[in-house]
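See the structures that follow.
Values quoted throughout were computed directly from the atomic coordinates according to the rules given, and no laboratory measurement underlies them. None of these values were measured; they are calculated from a predicted model. Cβ atoms are built from the backbone, for glycine too; each structure is taken alone.
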Structure I
Amino acid sequence: MRSRRALLVVDLEGVAGVDSPGALISGTPEYTRAQALLTAEVNAAVEGLLAAGFQRVRVSDSHLCGSGESNLLPEALHPAAEPCFLPDDAYAPHLFEEVDAVACLGMHAAAGSAGFGAHTVDLLGAWTCAGRALSEADLVLALAAEAGVPAVFVSGDDVLQAQLGGRVGYVRTKVALSVTRAFSREPEAVLPELTRAAAQPARSVEPLPDAPLVLTFKSGHQAALASGAGARRLDHYRVEVEGRTFRERYTRALGAASAASSVLAEAVADVPGSSAFTRDATALFRLRGPPAPPPSPRTEAVDRALGAFLSLTEGQDDESRALRALTLHMLEGHAPGAFARRGLGPTLESAVAALAEVPLALPDGLSPDVGMARVDAWYVRRERGLSHAPLEPYLLRSYLEHLDGEGHGLHAWLLGEMAASRGLDVRLSIPARAMREASRVADLYWLTHLYLLDTRYLRAAPSHPDAVVWTEELLVATPWVVEQANVDLAAELAFCLQCVGEAGGGAHEALLSLLVEHQQPDGCMEDAHATAGALIAFAGSEERSSFPR
């Protein structure tokens, strides 16, 4: 007679005492403590399962901490536990073979919910079946039901408890305060409850409906990668998989999710354990999928921003003239319908004509903003096929060297690239993304201007092969930009996402919501530049909505 064996699937987010994203990632001080807490909970559950008559407990560690290794402390693990770590599939078929019951410990709520560490399988996709959001606990229980294996208990936060709805015994270990914060019960109080729950009789679990699994991603590129792995594309953000059995559907969905998650290699900064990695991983928890239903066009916000922008750029100084003309030039290309509906053609023509009066002198003492305005004026006139006084190569080169020497490397790089795009190449040897280590704000401005250069300032479709990588970086950066309430940068991120077809996603909606929140009654933002960016972002959103044409 074979020994009675239970399968215990474990994760880390639902363990008592694990209350911050840093505790989930290897290499951080919090993670070391989290390993000990997880191992203690596993041992408590094993004791209960042994009391219920099981002789062995197969423990599948499903948490991917970034190290490529198990989170359990083998030297402290109960001798009746049989640890397994399968990073490609912690719910593999053979794990359910020759087991008499299944339990789930340390679990978290489904993607898109307010549970602590809420996600499903990875940090990119939300899984649903027949319209119902699925957590990883749901997946394990559905696989067990199909295999004829009853369930004993699940443990995790209060949000997961509500989602499971009493279908299985439950131990609540914490209360979720947000997707990145929780308030745990004392581990000493939770451990005996886990032992008692594990000692209870197993009961059968109702299977999920015989319906396709739908995965909703946070970018169109992610959905495209998933569809390339065999999923059927439903729309820009959603794919579905079918199969004769739930196991078959799950396996196909897992393959699709794995293909989509390949974007993380370049979108997330640095390595596990670093502050940058933890920051970006935390952002992925906070980054929402596409809103449902889609928001209505923010037409009033466009009109207010336009009125404020035209008022703020009435001046005859170089910066006002250049900002007025360049913004309207961009708006004409990026949102031609919104531009035409508001009759902005004559205003643009007048603004471009006024650029002929902007001088092109670039003395060393000239401020970066005025220097930028003068090159902008030259660029717009050249881009629109109009004559302009020549921009002397040796003067521009000297000015770029001066800017770089004074610590304005971002301006020096951008002015050099703009001039080169119109046939005047005096660029300096500035490394790509040179601000990445020095300033996140400056680096994100560098990133948004890669889009602007690639699209000729929103006059053409993106064509650079790295545009998809840039986009994933912008998505990861969005929660931080929103948290910082940087409206000028938020506007730039928003219209960049629009130009690559991401106007329907959760990141775009978060950025637009921030802009609406900070728009003053007269339409102004922080300053003229931020108001110009918000105008383009609002108009671009209107253009890409269901606004009647």
Structure II
Amino acid sequence: MTKLKLKEKIGYALGDGAANIAWRGVATFLFIFYTDVFGLSPITVGILFLVARFSDGISDILMGIIGDRTETKYGKFRPWILWTAIPLAVILSLLFTNPNFSDTGKIIYAYVTYILFTLIYTANNIPYGALMAVMTGDDKERASLGSYRMVGAFAGGMLVQGALLYLVASFGNINPDIQLQKIDDTTYEVSVSSKENFENVNIKTENGIALFAFTDASLETKNAEPVPSKTFSVEANKTYNFTISGEENLKESDITIINQKKGYSNAMYLMSVVLAILLLLTFFSTKERVLPPKTQKNNLKQDFKDLIANKPWLILLFVGLLFNIYNSIKQGIVIIYFTHYLNNQLLSASFLVSLMVASILGAMVTAPLSKKFGKKNLFIGALLFSGIVNSLFIFCDANDIGAIFTIGILSEFAAAIFPTLFFVMLGDAADYSEYKNKRRATGLIYSAGSFATKFGGGIAGAIIGLVLGMYHYNGQDTVSIQGAVPGILMLMSWIPAIITVIAAGLMTLYPLTQSKITEVTQELYSRRQLEQNSNTI
């Protein structure tokens, strides 16, 4: 029943900050990196996400079993945070590295690095999640720790989502020679050249309003219509001429040309260093206190039997899967939505930061709201509210910036309550299993959290890839992008909203009311006191 110090709560929160640099960085940017920079088709990416995440479910369970059986002087779960800090940073960097391979080689590289990422993330995140349940046996203190954890998670998400695109622009700036000539108030001719070769650079104006068209017709293939940005390859000392229209008072400094490969890679290398440092701080600032009953013997068959019979755990598993599909679709489509519907990719950074601020506020109010309404009722209400609000995106035009930000903020405020409650309630499910069976398998139970997060993200990636594939989306072909806008709007609005309604219906079956949780907590406290007294005697 330990009351945790503020220092330890903050230290624990830093671990989820690190995890979300990796997880939200991948969920938000990897799809568009694979399609628009790496050159894979959306269907190929969707299948990759689904296959990798499905196989990852097995590793989640195995990691839960391994964590429960790890015995070191640092505890069962903390050591894994130390052991995986550097490997997770390295594989995240490799995920956003763009080697010069053939099309087949790129697919193989993507599969290998992405599957390795999910495995290493599993080895880090399942022990991290289980650590919450063994830092204290007080369910109310765990609720407070859960809020700190989610504040850390959303702060990490804010860092990567808010800063990454600006880092891409900074690291990817090729500093070309730009010559601009005005034709009339809103029309210009621009010439671009560079002393180096660059593959897959992107040119646009800072405001993203002006439309570009190649002056040299031989350079146009499918992209004959003027568009807000052009993606092309640059040969050294060759001049590329464009006509720019639709924006007044342009200067050379208003035109940006970004090497997206270099930009994404270097930006994520920097983020990976921050990730490793945060994980090491978590390891050194936390402590394990709750141990399994001393009479408990390792029995894998019994652990699985207890797990399958744990009704609260089963319901949380499927609800967690559903809300992670919901959140992952939203995260995976937002950059594409801002890039190809609003024609302003950098504005998405401000949007994502505002969502993270809303998420932090949502996480902070979860503990007091759960005390007032109960965890189950709060979970159901948050699911319905977030989904209904999110569906309103379908009514927003590209110029409705205020409405888009308002809908996103309100929806995300409620969505932040899902993971905050979910991981706290997994601790309740672990307590319930010990209360009922006189055995404890914390790591195995928390494998549900990692499984739901990762497999939900895989299903979400498959849904995004399938819908965009149905509309023939090609991230390197402007005409196909415009034809896929209806699919982008569906993915941004009502497709994820439907999932929250299903999850809310399933959550009504959750059996652990607040009175039952209090009964379980008090009974386990009494058992541990008796065990401690008997050991003393």
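For distance in nm of label points 7 Å out along Cα→Cβ at positions 97 and 361, the calculated result is 4.2, so let me know which of I, II that is. The read-out comes from structure II. Source structure of the calculated read-out (mean count of other Cβ atoms within 10 Å over residues 249-256, 22.2) within I, II: I.
Given a value of 13 for relative contact order in percent (Cα under 8 Å, 6 or more apart), calculated from one of I, II, which structure does it belong to? Traced to structure I. When helix-only ellipticity at 222 nm (-39500 (n - 2.57) for each DSSP H run of 4 or more, over all residues; to 500) is calculated, the result is -15000; to which of the structures I, II does this value belong? The read-out was computed on structure I. Of the structures labelled I, II, one was used to calculate FRET efficiency 1/(1 + (r/R0)^6) of positions 425 and 513 (r between Cβ atoms, R0 = 35 Å, to 0.05), giving 0.30. Name it. Label of the source structure: I. Once percent of Cα pairs over 34 Å apart is evaluated on every structure in I, II, the highest one turns out to be I. Which one of I, II has FRET efficiency 1/(1 + (r/R0)^6) of positions 145 and 169 (r between Cβ atoms, R0 = 30 Å, to 0.05), as calculated from the coordinates, equal to 0.20? Comparing all candidates, it corresponds to II.
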